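Heads up, there are several structures right after this.
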Structure I
Amino acid sequence: MRTMAKTQPPHPGSVPIETLISADEIAKRLATMAGDIAKTLPENMMVVSLLRGSFVFAADLIRALHNTGNHTLRPQVDFLTLASYGRGTTSKGTVEIVRDLTEDVDGRDVLIIDDILESGRTLTFARDLVMGRGAHSVKIAVLLEKPGKRKVNIQADYVGFVVPDHFVVGYGLDYANYFRELPFIGTIPSMEK
């Protein structure tokens, strides 16, 4: 019986990763985003973080909300794991629930946090799921947006950075579950070809 070798992603130390957005730029932008969110969302909002890519961004954004000085904000946090990429670098075009919410969203004002808005399929699925379960309102915050990749009509209410169509890693974004730990957002030049 023949076994197929798994393709391994490049090791972080073996390939150059070019910085697209520095850790300092991310921190400054998150402070601004948190200020905007704190002004417009109700005190008892529910945050739904889409895993796995948004976990770093969501954690930092929630802390930044606290640091706005508006200590009446008391976001309840839950997680929704959706899959559309598998282990590849392009979306399969379908979205499936891997891990569902544990909290009830009925009647709640929900802020969905995701790492990147590209095709829009994942965020449309998440928004429709939450609204279908009775949420009072749904807002969307994304770290990155690639406007030229949109396949469905959806817009984020809060956007960290608009980026060109590069394959990005770091700050929670991955390639086959690697590179999430990088404190900046970078590109792998060899992936661009």
Structure II
Amino acid sequence: MKKSKNWYDYLWIVSFIYLVLGFFNILFAWFGLLCFFIPLLMAIFGRDKKYCNKYCGRGQLFEVLGRKLKLSRNKPVPKFLRKKWFRYGFLIFFIIMFLNMLFTTYLVFDGAKDLKQIVTILWSINLPWNWAYSSNINPWIAQFAFGFYSVMLTSTILGVITMILFKPRSWCVYCPMGTMTQLVCKVKYKE
């Protein structure tokens, strides 16, 4: 018997649209903040990882690409990706990269640095992205969008790579947001 579909089973479409819209207009990258705040708020007020397990559009997107489109090799995830040292280390690395992005945004806000219309993938490859920005808004708003889209695109690329090499939702094993929500839940359960 086939499971009936719910509205949240289609959130992968939102993740896909987010990536496409950011390609054409970088200011849409600001919507990605929802992917940061909603999981944390759900973990804080709901005491579980329901967002990751049920509502994460990115995990669903990898599921669609891996299972339905058969782009995944469906191999087991390497044990080191599941280890605490790797997950927490990756979370710390991701937080450092996020803070660096915020610092760059602050420098543009302060006038100490000019707006760079680039998207950086995998923390090292700068791609010109000037076609996606043609607004007269404050440059720091655009700088944040370029930086945030870089973070979201990088994590999507990492997720696609691990989805192809291993199981579809391999990204979920070491996802920084999943690790953070898990930490929130652990702290709450200790109360």
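Every number here is computed from the coordinates shown, using simple stated rules; none is lab data. This is a predicted model, so every value here is computed, not measured. Cβ atoms are built from the backbone, for glycine too; each structure is taken alone.
Where does the value 34 come from, among I, II, when percent of Cα pairs over 21 Å apart, for residues 39-150 alone is the thing being computed?
Derived from the structure labelled I.
Hey, helix-only ellipticity at 222 nm (-39500 (n - 2.57) for each DSSP H run of 4 or more, over all residues; to 500) derived from one of I, II reads -19000; which structure?
Only one of I, II returns -19000 for helix-only ellipticity at 222 nm (-39500 (n - 2.57) for each DSSP H run of 4 or more, over all residues; to 500), namely II.
Which one of I, II has mean projected area of the Cα convex hull in nm², as calculated from the coordinates, equal to 12.4?
The value was obtained from structure I.
Among the shown structures I, II, from which was the value 24 of relative contact order in percent (Cα under 8 Å, 6 or more apart) calculated?
I
Taking distance in nm of label points 7 Å out along Cα→Cβ at positions 55 and 79 for each of I, II, which is largest?
II
For distance in nm of label points 7 Å out along Cα→Cβ at positions 63 and 175, which structure out of I, II has the highest calculated value?
That would be structure I.
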